[in-house]
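In what follows, structures are represented as C-alpha cells.
Bear in mind that the values in this text are calculations on the coordinates, not laboratory data. The structure displayed is predicted, hence computed values, not measured ones. Cβ atoms are built from the backbone, for glycine too; each structure is taken alone.
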Structure I
Amino acid sequence: MKTLYLNIKLQPSASKNEIVGQEGQFIRVRVQSPPVDGKANKALINLLAKELGVKKAQVSIISGQTSRMKRVQVQVEDGA
C-alpha cells in the first residue's frame, strides 16, 4: 500500500458534487451536503473514494474536521 496526502479546500452546500481543480496548494472540491453533523466530510470521503477508485475505508480526513481546509490521507494499492 502507498499513502497519498491531499490538501483539500472544501465548499459544502454546493449545487453538485465535483472536483473543481487546483487552487494554489489545494484541490478544490464541492459537495452538496451541508457542513452539519459531519455530512460534508462524509460526502467528501465518498466523492474521493469514487473518483480515485478506492474503498471509502481507505480515505480519511486527518486534519481540518471542522474547517474548509482539510488534509486527507488515501491508501492506494501498489501499482494503482
Structure II
Amino acid sequence: MTADNFDNTLKVFRERTPFRPFTVVLHSGRQFEVDHPGALVHRDGVAIFVGPGGVPVIFDYEGVEHFVGDLADRPAGQEPGG
C-alpha cells in the first residue's frame, strides 16, 4: 500500500456520514477497530488511533495489510488511492 492510498482510504473511512466503525488489519496479524472518527489522526502515511482507555496505536502504510469496512456509500469521486 502506498502512503497516498493509506491516507486517502483513512480519510474516506473517517469522513463517512454517518460514521461507521472500521477495522485495521496489520501485517503482524494484529487488528483493531476504529470506533470514533475523532480518535484518529493521520498524515504522510502515518496514523495514531487513541483506543478505549486512552491507549494509543501508532501504525503506518507499510504495516497495514488491509482495512475492513464497507466503502460502498462513499461520495462520488472519492476513490481510495485515487
Notebook entry, point to check: Which structure, out of I, II, was relative contact order in percent (Cα under 8 Å, 6 or more apart) derived from, given a value of 41?
Noted result: II
Item checked: Origin of the value 18.9, where mean count of other Cβ atoms within 10 Å over residues 38-45 was derived from one of I, II -> I
